[in-house]
Structure I
Amino acid sequence: MKNRILTIALAGMVTFASCADLTVENLNSPDTERALSSASDLTTLAEGLVKTWYNAIHNYDGFKMPAAVLADASSCSWGNVGMREMGTEPRPSFNNSPSYNYLYLAATPFTRMYSVNSSAVDVIKAVQGGDISFGSDGPRVEALSHFARGIAMGYIALAYDRGYIIDESTPQEEIISPTLVDYNTMMTHAIETLGKAATLAKENSFQLNETVIKTPGGVSSDQLAQLAHSFIARFMANVARTEAERAAVDWAAVITHVSSGIQTDFAIINQLAPWQGADWYDEALIYSVYPGWGRVDMRVINMMDNSYPSHNPDGADFAAPDSARIYDNAEVDDRLWTDYQHLPSNNFRPERGLYFFSSFRYDRHRDYVGPWDAQLVDLSVSEMHMYHAEALAQTGNLAGAAAILNDPAGARKVRGGLPDVAADAAAIHAAIHHERMVETFLDGSGNEWFDMRGRDMLQAGSPLHWPIPADVLETLGVPLPYYTYGGASAPATGNGAPEGDYWTSGTASGAKSWR
């Protein structure tokens with residue numbers, strides 16, 4: 001398939017597309033046209049972008065839940081959102097068919113990220129065009145729009161094999177028929193966009209209130225710049241699909257962005273459940289941890305206390321942990337007691353695979369699951385510390401990496417009560433992976449999947465990224481069957497695929513699979 005997206009497909013994937021961009025059909029209403037000519041309405045549009053992004057990547061119908069199961073971080077045999085398929089052993093291919101019940105796990109985030117992108121571009125064009133006066137508010141509105149589209153395009157690069165780039169400088173002919181580019185090109189663009197946001201924020205002084213970004217006290221211009229740098233660090237570290245790609249990351253640049261990044265956890269105020277009318281929400285977290293739904297994979301429990309097995313092929317129910325053993329044994333992670341709830345039995349269906357069974361659920365966010373009132377961390381200082389430690393380890397500074405891990409004020413010590421890590425590469429990388437699976441478990445969206453693939457630890461046959469979703473390919477007129485990733489072997493026919501041996505490069509080899 002030629003790497004071109006037709007106008008009609010583009011129009012269907014975005015919420016706000018400029019009328020002049022659509023030569024096939026004018027899909028915008030006159031009200032939309034008037035809104036795009038009003039500074040007030042454009043400002044309101046910009047101020048809703050981060051919320052749209054946040055809810056999209058944390059929604060029930062996104063990839064957060066199935067990606068955590070795919071990474072053997074969560075465990076769930078319920079069919080919802082494709083979790084059963086993503087956790088099945090051996091791994092099947094991703095069903096990239098228009099008839100697949102759970103296609104939305106890949107299709108919905110793709111659509112919503114481009115909705116954010118399109119709206120942000122409209123705002124940026126208006127601010128830069130000069131025909132509409134934003135007064136002194138122009139830099140704030142523009143910086144916010146760059147930030148929103150930067151994080152949206154970053155998630156396209158993290159999760160999909162390809163995407164397309166449309167920004168405020170894209171020529172009309174390319175808007176009509178943009179070209180698909182690979183994930184590295186997408187990520188470079190996302191990082192450049194976040195860099196624009198950071199520069200504008202540093203050069204100006206403004207405040208984004210909690211309606212715009214629902215973190216306590218809102219976000220100042222300096223804090224927006226810090227957030228942009230921290231997202232760049234997350235994106236640079238996690239875009240790699242293999243261990244070799246991760247080793248080739250510009251780790252010196254990662255350190256620079258971490259150093260310029262957040263100084264406190266970036267948490268979103270979540271009040272009410274989605275079905276109660278919440279405006280900001282992490283619905284995927286709810287179903288990942290709610291009693292009767294998702295559980296924690298025994299692999300993660302074994303990492304904290306190796307008296308539990310890492311795999312449960314017979315579907316055994318395991319005894320509750322003993323607090324004395326946890327707190328008296330330096331090798332056992334104290335967070336097993338504080339952050340996890342033991343469950344005496346399993347409610348998963350055994351015919352779907354006994355290996356799904358687990359005796360633990362994640363309980364750290366008990367103030368959200370039930371009371372529906374919590375600050376949920378999306379990007380933490382601990383996460384940034386682990387990128388810094390990994391960057392030092394990847395560049396040969398093992399002593400520096402160990403010092404971060406052994407910091408008496410760090411989460412590994414304060415919350416985990418774990419012993420010092422030696423200045424040994426294998427031990428350091430294992431400790432970093434441990435913190436990502438335990439301390440920052442289910443923060444953000446997809447982090448467990450991204451870390452596992454970058455270590456070649458995913459089970460063989462696991463998708464390393466999603467294909468262009470079937471609904472998009474269908475709109476393009478690409479004939480069935482569509483290309484996909486995962487499974488034991490490449491499909492005999494995969495229409496719409498990138499050139500070359502796409503399946504091998506997008507499917508986990510299992511080279512260092514954890515089992």
Structure II
Amino acid sequence: MLGAKRILGWPIIVLLWLMLIVVTLATRPLLPVDETRYLAVAWDMWREGNYLVPHLNGEPYSHKPPLLFWLMTMGWHLFGVNEWWPRIVAPLFGLIALLLSARLGRMLWPAESRLPRQASILLFGALFWTIFSTLTMFDMLLAVFTLIALIGTVDAALKGGRRGFVLMGLAMGFGALTKGPAILLHVLPVALAAPWWASNIPSADVGPKSRWYFGVIFSICVTLAISLSWAIPAGLAGGEEYRNAIFWGQSADRMLSSFAHARPLWWYLTALPIVTLPWVIWPKLWRASKAATNVSGDGGLQFCLVWFAVAFFAFSLISGKQLHYLLPEFPAIALIAARVLLLYEKGDIQRAIDFLVPGGLAIIAGILMIFAAWLPLSSGLMALIPEIRPEAGILIVMAGAVVISIRDGDIWSESVRLAFISVFVVLALHFAAAPYLDRRYDLTRMGAFLHKMQLNGKKVAYFGKYHGQFHFLGRLRDSFAVIGLRSGQEERFLRRYSDGVIVAKYRDVPRGADPLFTSKYRRFTYVVWEAEALRTNPNIGNRR
């Protein structure tokens with residue numbers, strides 16, 4: 001039972017992970033625009049057989065390198081084209097990250113046999129990490145390659161020789177193929193600070209600084225060799241605009257002048273308490289952190305602090321900010337928390353507040369969700385309630401009740417019970433939102449209709465910037481014409497494809513013509529029109 005002195009280690013983590021993935025696949029569609037876009041790129045790669053230059057709607061796609069798309073298409077070669085494989089690639093990397101975090105913890109603190117498992121459950125139980133364990137994004141892959149690179153860094157410090165530096169270079173190279181040069185911000189600060197933290201790790205010796213930094217430079221050369229082995233031929237094949245984008249746009253432009261997701265310098269700091277739930281509301285962790293303020297003799301803590309703090313500061317300076325950019329630093333937080341908890345455990349006694357605060361807040365959150373219809377909410381939220389299942393909040397209440405009612409066990413057992421809160425919150429959100437997501441986010445039926453149009457020989461045009469929302473969902477074979485972005489595009493399309501169809505998105509659907517098909521998307525409606533309708537009803541082009 002949960003209150004036993006020792007709850008099964010990895011089996012319980014894998015079981016909870018499987019539960020999350022099964023529920024995600026069963027209740028949530030691919031989410032526009034990110035998830036549908038990434039699968040559209042992989043679908044184009046698969047369909048055209050062009051694995052060198054990723055494409056979206058027939059145009060080179062420069063925003064991300066190809067590794068995730070390669071992994072998606074690799075699964076299709078093994079299992080056939082399906083939706084489930086691309087959707088579990090990132091979650092599988094999330095599971096691998098838990099194993100690698102344990103491995104890194106074992107290397108940093110070899111005398112602490114319980115720390116690796118403790119760090120893994122703390123990482124898995126972080127609500128933000130749990131949520132992103134279910135999404136098709138690049139950051140879980142990047143977290144894995146960051147961990148492998150840092151394991152190589154520690155291996156080089158512990159054993160000397162080139163093996164660790166080779167591993168670091170290989171991992172950074174594959175990280176660059178995942179999300180560009182961002183991997184360097186996650187890894188190099190730790191490698192450069194090795195003479196400091198390694199001096200406080202048993203058996204570690206970086207040797208002369210010149211030799212160590214030569215090894216780091218060697219790792220960077222390996223990274224460049226891997227990334228350029230793709231980027232150079234891809235740049236030559238993709239044309240000048242694509243070449244400039246992958247060599248410049250993925251780094252300096254995005255860091256120095258990003259207008260997408262531009263946020264103030266302090267934005268990450270204000271978000272930190274939210275993304276570290278539920279651990280931030282665990283009194284025991286606060287007491288442990290307060291008692292472990294001196295890290296001068298702990299090389300493992302120094303290692304993790306450099307890892308987190310430098311990346312946190314560097315990403316705060318970059319104008320474009322998204323919370324998931326910091327996912328590769330979450331293992332550092334988990335390792336720090338595991339270390340201070342186990343140090344503090346020896347002199348600590350169990351206190352009721354350790355269970356009442358997180359468990360009680362979970363119960364309150366679940367009750368508020370269940371009775372949301374009776375709360376003084378905004379009109380927008382009230383309109384949402386009939387489209388969801390508020391009763392799913394009972395899962396959160398149950399998780400909170402487990403935390404409060406079972407109080408025996410060690411740090412590991414307590415951490416597992418708190419991790420249940422995160423898992424059951426994510427499960428509850430999926431069950432509650434399933435009807436809404438089906439009606440407002442699932443574009444599968446629209447994709448199927450457009451597939452039928454293409455089979456009938458109809459050319460499809462999209463009004464505005466197209467993000468690939470329909471191409472994988474409809475298994476579409478032909479790219480869309482894009483209209484409405486430049487003067488004269490509509491007229492040229494009508495002259496050439498008078499029997500075609502047009503897809504447009506509206507807040508208020510214009511009247512005066514009969515749509516061929518409609519599909520709700522959030523507060524908008526996607527509409528498919530006959531092309532001639534635009535000629536006879538120009539207001540169709542007035543998208544509001």
Structure III
Amino acid sequence: AAEQGAADAGQADPISESKRYLDSIVGDVVPKQRRDTYLDRGPEVLDFIKANTPLRFTWVPDYADYHPEAPGGRVKGRSCEPIPMDASFLGDELDRLHPQYTKAPANMIVTQAMFRKISLGLRTLGGPITMAKVLINRIIAGLRGRRMYAMGNAIAIGLRKGLIDAEVPLHYDTELVDLVVEDGRVVGVRVRQGGDSGTEHVVRARRGVILGSGGFERNLELREQYQPKPTSVDWTTGSQFNTGAGLVAGMAAGAQTDLLDDSWWGPTIPLPSGPWFCLAERNLPGSIIVNQAGERYMNEALPYVEAVHEMYAGEATGVGHVPSWMIIDQRYRNRYLFAGLFPRQPFPGRWYKMGTVKKAATVAELAAEIEVPAEALTATLERFNGFARSGDDADFRRGESAYDKYYSDPTVKPNPSLQVIDEAPFYAVKIVPGDLGTKGGLVTDERARVLRPDGSAIAGLYAAGNVSSAVMGRTYAGPGATIGPALAFGYLAAEDIASTPAGVPAGDSPVHREQETA
């Protein structure tokens with residue numbers, strides 16, 4: 001999809017380069033055949049979506065790959081996002097739409113391309129111009145009775161419309177209890193409707209079962225069993241329904257698992273209203289992140305998965321890194337949006353009451369507030385301020401990668417990612433290892449078939465999305481690297497099942513055996 005979107009925008013990007021990129025950043029963590037199938041079949045998936053739903057995508061210009069300097073990496077990026085969509089056609093069905101985990105200021109409809117400009121406030125002309133366009137679009141939509149949505153919500157709305165048009169039934173308030181297995185083949189699912197006290201019944205499958213039930217980020221027991229510590233279900237932005245039911249059922253059926261200790265991590269601010277997944281906030285100049293010793297330990301603008309990997313690696317040394325603290329000053333607050341707040345807008349009192357934000361007139365006083373050594377925090381800031389003046393982060397190279405620069409401030413010189421932190425008052429904002437969802441799950445092959453530890457496929461069982469082990473391995477290739485594979489492998493699973501004659505175990509038809517031995 002991203003490649004097609006870039007091509008539509010006149011940015012040629014051969015699939016061979018995308019393969020080279022995933023080869024370099026994912027490596028042997030995921031079999032090459034699975035990675036290549038995702039890339040080879042991706043454009044076909046996009047064509048299918050365009051033909052069967054109202055969804056339309058557009059390339060996000062200049063949103064760099066998360067590792068753009070790696071072999072095959074692309075500075076201009078490969079990410080696409082949905083064109084904002086009027087969802088009025090869904091009627092009452094729209095009330096079932098899960099809300100976004102974070103809302104744009106004043107509930108405005110903001111695309112990824114818009115957000116980048118708006119996050120800079122009034123620092124560039126793009127900020128106020130984009131904000132004006134957003135406000136005008138909102139007014140026009142209201143006058144015309146349109147209910148506009150963007151980003152992830154637009155994807156969900158478009159796909160839901162496709163299901164309605166194809167007369168595919170959805171069963172609401174229906175929980176997976178277990179898989180039904182007969183003679184080593186999955187032949188259906190046992191479900192419960194109406195909550196814990198509801199009625200259980202079996203739904204039999206003529207050809208196969210596809211698990212698309214999400215990860216286990218909301219299951220504290222599984223998190224504590226598999227994930228690094230400390231962990232919490234309160235730090236994730238994943239759906240509250242992602243409790244690992246599909247994972248547990250697949251494991252009970254004999255499935256192999258992988259990457260259960262990993263997630264789609266991201267430095268996160270724990271707010272009273274829920275976790276705020278940090279993107280621009282830590283990339284913008286005039287901020288650093290320190291551990292409980294008052295020291296920097298990473299390039300704060302790292303891709304978010306890698307940033308939390310660094311946080312947990314630091315925690316393992318015995319020096320407290322969870323929570324960490326983002327240090328900013330009044331200059332930063334005057335300039336930029338922050339966690340949904342406009343520039344100059346004071347932090348809400350409940351953020352202070354919760355302990356998420358601390359404020360002090362001096363660096364030493366701020367250090368006391370967050371219980372880190374004052375001498376260490378002062379020295380850290382002095383060293384960082386020297387880097388900001390010279391434009392060279394000698395410790396962590398912040399601002400060198402094209403990804404670092406995406407959310408930077410082009411008006412700041414000599415390095416748009418670095419700005420001195422010296423204008424009182426000073427603020428510390430709590431940072432925890434949050435996530436968008438878990439990354440590990442059932443191991444699948446290039447046809448999305450669920451595999452046993454010996455490499456054989458469990459007949460009739462498929463998985464896609466976060467219930468399966470990520471095709472991206474332990475890294476994050478770029479924006480959309482969760483949704484794209486979920487769509488692609490869901491499509492491939494359905495294709496595999498559809499090509500299987502009824503009564504023959506899915507994935508075990510003569511056609512498939514011939515393909516495998518060819």
Original post:
For which of I, II, III does helix-only ellipticity at 222 nm (-39500 (n - 2.57) for each DSSP H run of 4 or more, over all residues; to 500), calculated from the coordinates, equal -10000?
Top reply: III
**OP:** Rank structures I, II, III by Kirkwood radius over Cα pairs in Å and report only the one at the top, that is, the highest.
**Re:** II
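Laboratory data are not the source of any read-out in this text; all were calculated from the coordinates shown. Quantities reported herein were computed from a predicted structural model and do not represent experimental measurements.
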